[in-house]
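I've put the structures underneath this note.
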Structure P
């Protein structure tokens, strides 16, 4: 660890004890949800629908892991797929896996989004699968793409109900290799008022965070990477960056 790395680690650790800073971050996250702050960003021309802090965190993980496969559930406009593919492209240019790919799953890949993704220069690293991410035939397809891969990173960001996310965790978390992560997004729902989700089947008590907590009870091979939470402060995935430690 260099002196600068040590300083960063100390600052991040201090963030975790700074209640005033944590409260300010939580207030911003709550205030920014209704105006759809996260919908305002794009990556290489495609809407990504993520907070910038989480984008940076994923960049750091992708560089650290050097995955030859990234599995993503939830495609929407495709920005996240393009982001992951572009990071893999950069890794490859720096000596990382040359054949690294992204597999994205969504129950409804709309025609205009599929066309835009397929027309993008990064599409050569992307495979899309349409169907429920927890359907046995879809799970089998994803696992077939993971066969033989040495380092796998997993990102879950589709239907946010407890039952669906828990099923996704059971289906895909084990694909994350030791030293890599399974990233579960929108755990922040647990910490937001119920009235913010009037037309959604999820909310406090029924969301990705509750699924993560249940999953971790029986899967000690994963641990919450609290250092990521302390570093980001503003994130849609507090307690959702799960590192596979064994």
Structure Q
């Protein structure tokens, strides 16, 4: 199905100011993410920029940048705004939100995020990977997903997300990767909804969709990109990409 890939980015960040423009080798981080999203060949890739310097970096690299209102409250709002500017006629029925702080993103994850939408009842799709590092089980920075995943299946309904370990009992646990594939109508509805009780309590925006009855599903993948939130994360990304 035709998909529009949107990478939201803005300069304001508390732990790593000007994060999208942090240099990894010869290029800013946002350019690394854009290049990897393009390699997915899942659809056109645009960057939803809250600030002109980000747009300048993407344009210099040969990409498409859409300026959005810097006052927008979330990445999802920025993605929606950019999609409406780039595609006002609604040619693309699917919009994929790829976070701009994933410089080690494997392109296959972008395409994988769309696969759960093959089920017509699913509004929003995402991706998860099995947790294999014991320390991640109780790390609140690692978001866990509770899936109804049948034996041998690689796609299943996503029932809840938490920073705590869910579900209880023996069995696999899943690391949620922050890539979302929205049906266009679902994205338009999502950005009109007010923050919800569980969303605010867990500090997880995707719970707003679940609390409002929207159906989510996740595809199981075998790679987890590094999310850059701190200077130490940035140093690790540089090492992983060979720019230490």
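Please state which of the structures P, Q yields -7500 when helix-only ellipticity at 222 nm (-39500 (n - 2.57) for each DSSP H run of 4 or more, over all residues; to 500) is computed from it. Let's see the in-between values first.
Details: P: -13000; Q: -7500.
Here the read-out was taken from Q.
If you line up P, Q by mean count of other Cβ atoms within 10 Å over residues 7-14, the top spot, with the largest value, goes to Q. Among candidates P, Q, the computation of distance in nm of label points 7 Å out along Cα→Cβ at positions 95 and 111 that gave 2.4 used structure Q. Can you spot which of P, Q the value -0.27, -1.31 was calculated from, given it is log10 I(q)/I(0) by the Debye sum over Cα atoms at q = 0.13, 0.31 Å⁻¹, for residues 39-86 alone? Label of the source structure: P. Given 1.9 as the derived value for distance in nm of label points 7 Å out along Cα→Cβ at positions 47 and 191, which of the supplied structures P, Q does it correspond to? Going label by label, the one that fits is Q.
FYI, it's all coordinate maths here, none of it is from the lab. This one's a predicted model, so the numbers in the text were calculated from it and none came from an experiment. Cβ atoms are built from the backbone, for glycine too; each structure is taken alone.
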